[in-house]
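Enquirer: In what follows, structures are represented as structure tokens.
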Structure 1
Amino acid sequence: MSSGEPLTSSEYIRHHLTNLTYGQHADGSWGFAHSAEDISEMGFMSINVDSMFFSVALGVLFLWLFRRVAKSATAGVPGGLQNFVEWVVEFIDDSVRGSFSGRNPLVAPLALTIFVWVTLMNTMDLVPIDYLPFIAGQLGIGHLKIVPSTDPNITFSMALSVFFLVLFYSIKMKGLGGFVGELTLHPFGKWGLPANLFLEGVNLLSKPVSLSLRLFGNMYAGEMIFILIALLPWYAQWTLSLPWAIFHILIVLLQAFIFMTLTIVYLDMAHHVEEH
């Protein structure tokens with residue numbers, strides 16, 4: 001990208017789908033990957049620097065913005081930003097009240113964090129596909145993916161965090177025996193223990209998988225369409241990119257809402273002590 005040489009369509013697509021990855025090369029040296037082949041050689045002990053940078057930066061932006069509004073909030077007529085933040089908080093509060101029947105002060109802040117953070121990460125998909133990678137290329141950075149939610153490492157890590165909270169509260173609220181009992185005694189009783197364990201185990205493990213893959217798949221598909229539009233002549237790009245971007249706003253918000261709602265529902269199920 002930084003060399004200025006024109007890319008073929010396949011090279012262009014491959015370039016935009018490749019993360020800026022740091023890890024250990026096959027010869028034992030550490031550094032940034034230069035191709036998808038380098039990334040596969042690095043294996044598990046590598047890090048997608050661009051995904052980490054943008055996800056952390058957007059998380060810091062969320063914390064700074066909401067903290068600033070909270071510190072400057074007034075009792076009178078609120079300003080535009082305060083009014084927007086209060087609307088978001090009220091929306092999250094109503095969602096938690098409608099989906100969570102237990103009592104846990106963690107759930108509402110967690111739901112707010114997930115919704116706003118995922119929305120911000122998804123919104124990066126609306127930035128023109130070549131702008132930031134072009135700037136990065138001028139600075140000597142070969143690859144740059146700016147949408148963290150198109151990286152399965154990010155979506156899986158978020159889903160696993162929710163999954164560990166579900167396990168923690170399931171054991172805390174029901175006890176270890178009650179949790180194990182749910183996995184082994186339902187729905188066919190003690191005589192169907194192997195089938196119970198298989199069915200409940202699959203149901204339990206499907207939670208983080210469905211959370212992560214749903215977000216990743218939808219955002220990856222949206223990014224791919226933007227990349228394909230960018231390959232078209234300029235007049236076709238202007239014709240297609242704006243309608244798709246407007247429609248994609250719905251996907252951006254919907255995927256954040258689904259991730260948040262499923263998190264609330266899963267935690268609500270973890271707090272149910274009675275048999276079902």
Structure 2
Amino acid sequence: MEDRVKVTIEDGVADVRLNRADKMNALDADMFTAIAETGARLKHDANLRAVVLSGEGRAFCAGLDVERMAAVANGESLLPFPQLDQRTHGVANFVQHIVWLWRELPVPVIAAVHGIALGGGFQLALGADMRYVAPDTRMGIIEPKWGLVPDMAGTVLLRHLARADVVRELTYTARIISAEEAIACGFATRLEADPRAAALNAARQIAAHSPHAIRAAKRLLNQAVASDDVQGLTAETMEQKALLGSPNQIEAVRANMAKRMPNWSNP
């Protein structure tokens with residue numbers, strides 16, 4: 001697992017680092033599996049008080065591995081996982097679980113983001129309770145570029161953070177935003193020169209409080225926004241399932257790989 005995710009725990013604070021720096025921590029099958037295993041390990045740690053999630057190297061997470069996109073152009077499946085409509089992890093499918101597990105952890109999770117957090121990487125950061133971002137950070141919902149929709153719990157999480165029109169504009173345009181705009185929109189919590197150091201400091205402050213009070217607070221805050229999460233996650237899956245491998249989705253991938261304008265077929 002450590003070739004994809006490294007975890008150290010000290011005084012109740014878990015320091016979780018995506019460990020695929022040469023690929024800007026892009027999400028391949030091994031990364032998905034390692035994140036899921038990490039979440040399962042942390043969920044059952046009674047001594048856990050807080051979690052910091054960050055990425056090694058130049059970026060937090062570049063999103064889905066571009067090699068998987070290239071496979072689509074050759075007619076292969078995008079995701080080497082079970083059928084998307086299988087609720088393998090409670091209300092979530094396996095892909096959504098990679099993001100949703102941070103929301104379901106009983107303790108606060110702080111994402112320390114630098115470089116880029118795009119597509120699945122952006123959604124991964126959204127799964128945390130808070131996001132501390134470096135000044136150089138760029139974030140974006142880039143799934144439309146590949147003929148897809150955000151389907152890693154993104155549509156559920158985004159709507160609780162920003163105005164509906166802001167979410168729609170960024171989803172429809174696939175525009176990449178700066179750290180400052182992410183703060184203004186509500187996608188980032190704080191701007192920090194060293195987000196990981198700031199997140200670890202905040203995590204230690206959280207760990208100093210009553211663990212029962214902090215866990216109770218997270219349960220209450222999650223319940224406050226959970227009324228339609230099940231329906232939202234299911235709807236997200238069904239839309240993505242219909243898009244995956246469709247003619248226009250394959251054309252989106254081929255056009256991007258060839259750096260040309262796509263030739264769309266009509267609905």
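Enquirer: From which structure (1, 2) was helix-only ellipticity at 222 nm (-39500 (n - 2.57) for each DSSP H run of 4 or more, over all residues; to 500) calculated, if the value obtained is -13000?
Expert: Matching structure: 2.
Enquirer: When relative contact order in percent (Cα under 8 Å, 6 or more apart) is calculated for each of the structures 1, 2, which structure yields the highest value?
Expert: Between 1, 2, the highest calculated value is found for 1.
Enquirer: Matching task: -0.95 is the computed value of log10 I(q)/I(0) by the Debye sum over Cα atoms at q = 0.14 Å⁻¹. Pick the structure from 1, 2.
Expert: Label of the originating structure: 2.
Enquirer: Quick check for you: by distance in nm of label points 7 Å out along Cα→Cβ at positions 109 and 213, which of 1, 2 is greatest?
Expert: Greatest value across 1, 2: structure 1.
Taken together, the values in this text are just the output of simple stated rules run on the coordinates, not laboratory data. Keep in mind the model is a prediction, meaning the values are calculated, not measured. Cβ atoms are built from the backbone, for glycine too; each structure is taken alone.
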